[in-house]
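Asker: Listed below are the structures to be examined.
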Structure 1
Amino acid sequence: MKRPGAPTPSVAAARAELEAARRCFDLPLRGEDAGRTQQAYTTRIDAFVREAATSTRIKGCPPFALVALGGYGREEMAPFSDIDLLFLTGTEWEARWLPFPEALHRRLWDLGLPVGFSIRSIETALADAREDLVFQTALLDRRFVGGDPERFEAFDARLRVEVHAPQIEAFVAAKLAEQERRRTRYGDSVYILEPNVRDGAGGLRDYHLLRWLATLFFPRLPFEELPSAGKMAPESFQALTRAVAFLWKVRHHLHRHFRRKNDHLRFEAQERIADRLGFRETKSALAVEHFMRTFYLHARTVERETGRWIETWLEGRSPAPPAGNRRERKQLAEGFVIMEGRLTLEDDRLLRESPERLVTLFREMAHSDVTLHPTLKGMIRAHRFRLDSGVQRHPAAREAFFEILRSPRAFRVLEEMHDLGILVRWIPEFRKVVCKMQHDLYHVYTVDRHLLFTVKHLLSLLPGGGDEWGSFVRWTPEMETMRPVLLLAGLLHDIGKGDGPGHASRGATIVRTIGERLGMSPEAIDLLVFLVSEHLRMAHISQR
């Protein structure tokens, strides 16, 4: 006899089958193909939905379509992801038929599926999409699951023409503003201690935004065909694909670890996820530190590549100003031009012929107080490999770097150099601390971001920096000549952390080599070495 409240045998069997399907996310670890795993899981969910529709359908009901939305529509289901389902009806639907979709909804909940369910006619769905940004966004990932395919196709065609095409500009503006709010809420940085895999900077939502814009800007192109159509660089697409696959994998294991929907990579879960993904301890770092560095590197790729192509696509859609209303071009030295308030280069051949411009261009950025044009960023990415030991010793490049350090805009310029991969070419020793984290609650940011933020805070303490604590700093004209050394010491004070404990003494040795390569005077090198070797002194004194 079935006890009251117990599931029927068919429901119990379906629940057991669902749990078995979720266990596919446990296997294997490093070798898991995250995309195929979640597609296979989504296929099983589709089967549950169709079976539930068949078992609850009322005889004689008019045609309908079951439409997957959001992550379910994209086939990006993690173990405990929500299932967003639209029950699409026609005008012939009457109240007497509504018990069917309501019973279908209950059936899916009984199976243990977290369903977000709505019942809309085609006309209502179109009207709601025009007014509701969330619903309009979800519809960009629409996918037919079951029912009447002709009903879905009719809705699909009208949605493109009546909603998406007329509202592209408003949609883009709203989603970019939403991205800014989301990043502010979740830390505004890839490199925080406890990142959110979906909603944080460099998270899956940044990737989704890129896909949504691609759907609107290139409606006839599947996302995977963007490189062959010349809309994305193939190497960029491949890097983004690898990075997103890793984030998917982390998200899958987070769901399984917490046994519920959870996209927050909390400190206490990081060691367990690292172990599940097969990371191991080495002499230089713990297993969890290797894992988190890998995570940050992939998240950084997502942030950079999505930002790069969104910026490029938007630039391509911007109408040229009327001939009589063009902004004045300001010609600078070395072939640089300020155009529409952004720095660019007349021809990328100038970088091939004189690769020291890969450094001097950032001096122009500092002096002119401008941002870099997307075209110039593309040139930098294409030619950064030319920044070699010869450029590192080039007098013009050396002088440009120290002029950057003398600039009140040094932090912003160094950050841009880092984001475009120039800083690690200019100072190769910096590469070991890129995205390197320390698994404790004291170090909130990765080492490279901490070093850049040190420069930012030092600038705030110097004359004109605006920090109230700056009034306690005695800064004489004689000290101004050492300003670049101070900021360079700030940028490099933890450079020794790339090889584990004892970083202060190791860092002192490293910065001496860097100072010599940059052509610094013996006095400046000695000061640089002193500042790096002794940077823990005051902290040690204060704790005694």
Structure 2
Amino acid sequence: MTAMLRAGLAIILLPAAAWAAVNPYYSDRPEKAIKYYSGIVKKDPSNRAAFMNLASVYKEFGENEKAAEAYRAAVALNEKELRPRFELAKLYYFTGAYNYAEEELKHLIRRNLVNWELMYWHGCILLRMGKVNEAEEAFKKSLELDARKVVTYIKLAELNKIKGDIDAAIENYKEALKRDRTYTELNRRIAALYEEKKDKLNAFNYWRTVNDIDSKDVEAREKMQFFASSVPQVQQQIKSFLDDKKQRRDEYVPPDKRSVEDAGAIDIIRVGIVAGAEYIYFKCGGDFLVKDEKGKEILRGEKFKEYYIYLTEDKKQGIIGSGDNKIIFKKEIEIITPVKEATTSIYNVRYGEGFFFSERVDTTYRGDFRVVLNRKVFDLINLVNVEEYLYGVLPSEMPVGWNEEALKAQAVAARTYTFKHLGRHRKDGYDLCAQQHCAVYRGLHGENEKTNRIVNQTRGEVLYGSNYKLLDTFYSHSCGGHTMDVYEVWGMRKIGSLEGVYDGKKASTWNFPLEPVYLEEWVRSLPDVYCKATGNNE
């Protein structure tokens, strides 16, 4: 929301302390806030602040008709107030009352109160009314006012698809993705549009992107299989890709890496790298030993040579080997590199399943490995000391270009979190996974000289609470400008060390905790905080 539309809110600001103790909005039953604000407007029908807050809460619970009624009451109390009219227009749009929605926005336009957001919603309303050309003009005007807003490009794509201009729709979607890759569903839309154009090669490539993000996507997998089996261009591309990958693998030598000092004194943890695999390919940078579940040596492996692990035909045992030299094993094996500086490359490791940055890559790791046959598939576990594990975690969770003190704090938080959550995947046979569920761990490919140094500088440092127990040091990529108390998010007991704080250099001018209408405003704004969006927010 722009300053222009926020201006209408200034006169309804209330101190947080006046209501925080009695308002159920931040309790474990936030729906009771409806009764709370309804009681206020019943006692004082002239209280516009309460009507605005009531509308915000109704919207949170999907009660759009009731929210619209609250906004109408606020407008009736002051027809010149901007915010309730704008919100009312959007609610009319969501409930299908497009003529009413347009009239509310025209009221603001006549007052020359135009910004990108108003023109965007005007375009949405006009498009639903079938006024395609007028809608296009509104969207273009919105982009003139702010070309960063991804949602406008998406709506323009939908409009161009209606007009039959498939090329323009594709370009609109691509522009949206270029500006914000988190809109992963747009890859599916682009794939479908390329199919509509009979451009099978590009359709295949975008369906592959959909599959990379979510390997369980049935539609994407079926589309890829169809194109791969029937389109010569796709078949040639796949062949070239596989030939190139084979050449790169043949040429790649897993590098020696200096181990952390006094590594023998550091705890070894088990990190689940691959789960549910039918086969595994790897190459070691040093000669290695393979032992079975009883500790018996069953194979001596050579450095720089590619090895495979796959299931027997009945899927009850595993096979490890290279070329024609194969060894059968029953339940599990350990791959041990006696030279601790040696590293191992594992092929086709998936990262970020379900996220826009999801990918399958060949990744190199320190440490040893355990391969477990589990319900007719393999789990691959990296046995690595906790400090070298953090080498691969720290730059995956915080950009290496950030201030060193911030990186030190993150290193301590990550180490504390690691020890606190050891055994989280005990039932799976390992301590932690390598994904967002625990922490993103990318092995050697995730390491950076600067962050390795910072891990070394903070070696062994963890955070304890006043009860002398490890703190649950949760962290995330973004906090929305203000972190939350852990008890509010996970229902834990209140811990003074883990209270929510403002995420900026300067003291906040917002009075937290915020009432619903201001919380809504905060979420939509760009406050001066460390995790501030770069401008693509909507």
Structure 3
Amino acid sequence: MRFQFYFPIEIIELWIIAIDSHYSYTRIVSKLLLRLFLSALFLLTACQQDPDPDILVIALTGDIRNFDSAQAVDVRSGQVIALTYDNLVHFGDSTELIPGIAKSWTLSNDRLTYSFSLYHDFRFHDGTEITAGDIRYSLERAAQGPQSWLFTRIVGANNFLAEETSHITGIFLPEGEDGFVVTIKLTEPFSPFIQFMAMPASAIVNRKAMESGSIDLTIKAAGSGPWKLVDWVRDGHLLFSANEDYFHGSPKMKKLKLRIISEEMTQSAEFETGNLDVMEIPLAETEVWLNDPRWEGLIYEQQELSTYYIGLNCSRQPFDDARVRQAMNLAVDREKILLFVLSGNGTLSHSAIPPGISGYDHSRTPYSYDPQQAQQLLNEAGFPDGFSMELWQSQSSGLTQVMEAFQSYWKAVGIEVKIVRNDWNMFKSAIREGKPDAYYLDWFADYPDGENFLFPLFHSSESMTKRNRYSNLEVDRRIEEIQSMPDSPDRNRLLIEVDRLIYDDAPWVFLWHSVSQVVTQQWISGFEPKLMFNAQRYINVSKKLSE
């Protein structure tokens, strides 16, 4: 047993920090109340058992549905799938790809055919060796799931999905099902395709176990990854043991426990008392943790591949006029909102494409806060007295201050905003149907390429039917050109050019790219943040408690 006591002098320190930083009165009070509440929680839970040196404990905000990689469509599921499965290739620390089951891969001169050479003796958890037949089976199975768009560029995929063929003809096994070579032929060149092979849906499942019915993916994984499921208590925890025979080397920890803790305050209290080893710091608590000397050197900042925005319905007045859309960008002090409402957890956006991937333009500056210029543009567009509009959001208490800030800024230039809140499903349906005048939303990368922030969001085939009804034929043409180009400086320049066209067209109010903060206990070593959500596998993380 051990006892920890946290003296409330931290509260005095927070006053000093707040005053020195010229924070608003309400902001000071809210942070002080937060620290008081946390301190009370910490004192109540300070007496505890010493942490188990053999178990790495991490929190998840919610449970997963199952262990079926083909059904993994959300971040949380993708993170868990990465622990128990392998792909042909994996994302590394950043945007690079590293070997998974494939030891090497090549692309033909016409950029249509990928050839993967598999490792020998790479085995599933039950000891079965992975062969080419498992690769084809897994990809064909995933192609029939909700992530089918990942595979429709493969020759014969559409015929297979229409049940006209027994296999996807573009997935060829030169050495047969028991061999160690797989080739995949595309209908046309598409640079990001190789990254698709690192996504959760492309994880490789145990064909023999699946066909025999010996594994039920609703309760167990059929993979080869670094961790094996030991116990799953729904909405309680997932417990894994290290795969000591893992091909790329056994994890350093004996066990990994993912605790399901939905409340952020509870996570913080559990971390403070040593019941969690690694935690993503809740947004509202960021300043408290960053200014606490106990965690100096133990907090890792990670730029996320995300973009936050307000989509403007470009198919209706007054948002069909670019001057109005530009005015709405100029009328908002996004820097102040980011600092005072979101605790500075982000990078101001001057682009749909976030920092860290191809197409990001470091030289560009965001829309400035210029209400006079905004008013001038509204006058030129024929709206000198402004107009009324609805701003839609999903129901989330964390968004209230953000929405009200937008409402206040736009009112200053004559735009009256009614905030409409709906549950997530109704909100998504309304956007697809084109109902909202404007809506607050975000986009996180499926794969680390600037194209993923252009085609799904701005190409007419997507935007006109699913999003904010933006259409620009020149943008469409250039996006299609980007998709067929090899990864090169020319492709990067074109990504920047297209992104600039979109930014000037202002189909969105461009907001920010999020940043996350992860804190570890002092006894944790080997932790490194990863850029992609499914790249963190905790293989090299270790835990050494003081004697």
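Each value in this text was obtained by applying a stated rule to the coordinates, not by laboratory testing. From a predicted model like this one, the values you see are computed outputs, not experimental measurements. Cβ atoms are built from the backbone, for glycine too; each structure is taken alone.
Asker: Can you spot which of 1, 2, 3 the value 1.8 was calculated from, given it is distance in nm of label points 7 Å out along Cα→Cβ at positions 338 and 506?
Answerer: Source structure: 3.
Asker: Taking -17000 as the value of helix-only ellipticity at 222 nm (-39500 (n - 2.57) for each DSSP H run of 4 or more, over all residues; to 500) derived from one of the structures shown (1, 2, 3), identify that structure.
Answerer: 1
Asker: Of the structures 1, 2, 3, report the one carrying the highest value of volume of the Cα convex hull per residue in Å³, for residues 186-281 alone.
Answerer: Ranking 1, 2, 3 on volume of the Cα convex hull per residue in Å³, for residues 186-281 alone, first place is 3.
Asker: Once distance in nm of label points 7 Å out along Cα→Cβ at positions 330 and 482 is calculated for all of 1, 2, 3, which comes out largest?
Answerer: Comparing 1, 2, 3, the top value of distance in nm of label points 7 Å out along Cα→Cβ at positions 330 and 482 belongs to 2.
Asker: Compute Kirkwood radius over Cα pairs in Å for each of 1, 2, 3 and report the one that scores greatest.
Answerer: 2
Asker: Which of the displayed structures (1, 2, 3) returns the greatest value of FRET efficiency 1/(1 + (r/R0)^6) of positions 242 and 258 (r between Cβ atoms, R0 = 25 Å, to 0.05) on calculation?
Answerer: Sorting by FRET efficiency 1/(1 + (r/R0)^6) of positions 242 and 258 (r between Cβ atoms, R0 = 25 Å, to 0.05) in descending order puts 3 first.
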